[in-house]
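These notes open a run of structures that come right after.
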Structure 1
Amino acid sequence: MNLHFELILEIIPYILQGLFITLEFTLLSAILGFVWGVVLALFKISHNKILNGFAVFYTSIFRGLPLILSLTLVYFATPQLFHYDITALEAGVITFTLNSAAYISETIRAGIAAVDRGQREAAIALGIPYRKMMWDIILPQAFKNILPALVNESIALLKDSALVSTIGATDLLRRANIVAAEKYLYFEPLLLVGFIYYILIISLTWVARILERRMRRSD
């Protein structure tokens, strides 16, 4: 096999610098997507037809569009429509947040529906306000039920973050492609990036399993 890993040893630190950009996209999008997803889930279970209709319509939009199309629309249309030179980081975080929230909202809604109805009835009987009941009683129990699904969404988000390379963000994949073009070696840098993504995903899965075990013990 005509492989030359020794030729990319000196540029490994350059590729690894993209790890921070990849993690920045992923963490910001995951946190903001979860918060917005919770809001959308509450809209979906609301008796307010306007809020409910908005959440359902919102989810259908982002489920129906390819992620890369949403990303390019945000990045290239924002300067044209709003006369604002949006950065690759901003475009990526906004797109991934909006897209991830659509899927997370469905997961959270299902988790809320899975909580024993008696919990709500008991809270209402005790005179607990709706907002306090949701945040202190229903959502914590729902979170335990949907943790594996949230981990899967986070893993998908981490892998999808590679799409930001298409709009010029110097993440792991973009840096690997730059090295490949300069060295005329494609397999070696791409394999290195694939290995880094694999380690990140295995680490995330491991942390999630530990958290899940601790939550089970607290029951």
Structure 2
Amino acid sequence: MAGTITSARRVYLTIYNWVVFYGWLQVLYRSLITLRQSGHQSVYAAVETPLQLAQSAAAVEILHSLIGLVRSPVSATLPQVSSRLYVTWGILYSFPEIRTHFLVSSLVISWSITEIIRYSFFGLKEAFGAAPGWLLWLRYSTFLALYPSGITSEVGLIYNALPYMVESGKYSLRMPNKWNFSFDYYYNAILILGIYVPGSPHMYGYMLGQRKKALSKAKRE
């Protein structure tokens, strides 16, 4: 019984990783082609659908962590996935005015390269029990540059969306209302920007620790 469950887990995670890998490959390919042919203003339109699908698929990784299907702790998975979902849906989808910003290009390229490496690494590990040494090194090294560029792009896009939040009043709930409750999407975004200040160094430090552990283990083997 235990062997059947383990096999089912490996098959599921193998399929999951390679399907999402393909989604991010589409994002990278379309963004680079569009950037070359039409400029950064057209990148979002070219990648919108695969970006939304690939990033939304990551939501199940929170469940994976919660039920112990993977080793990643929820404390690391939840903030990373939720922040990206927020930027994907709460910023880019919700405020079309910023879709032509040059930071969209740096965002999707940083995200897609990171995820192509990550999902192929775990896809190979689940399918064959191991991944090549060079892919292990990429998995735990490319974030040194891509994480800061991705975070900078996320913060920059949220910041640039602030005036449109105020102007449109989108997702805000004003008093008086039957629920006797108010919510301001603008101040919510300010709060999220504030969370990035301690959150980003914490996540970077966690990833540095994972890098040291993974590369040390690889050397011993």
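Of note:
- Rg and Dmax of the Cα atoms in Å from the coordinates reads 21.0, 73; which among 1, 2: 1
- Test item: relative contact order in percent (Cα under 8 Å, 6 or more apart) calculated as 21, pick one of 1, 2: 2
- Value 3.0, calculated as distance in nm of label points 7 Å out along Cα→Cβ at positions 16 and 144, assigned to which of 1, 2: 2
Where a number appears in this text, it was derived from the coordinates with a stated rule and is not lab data. Everything quoted here is computed from the prediction, not taken from an experiment. Cβ atoms are built from the backbone, for glycine too; each structure is taken alone.
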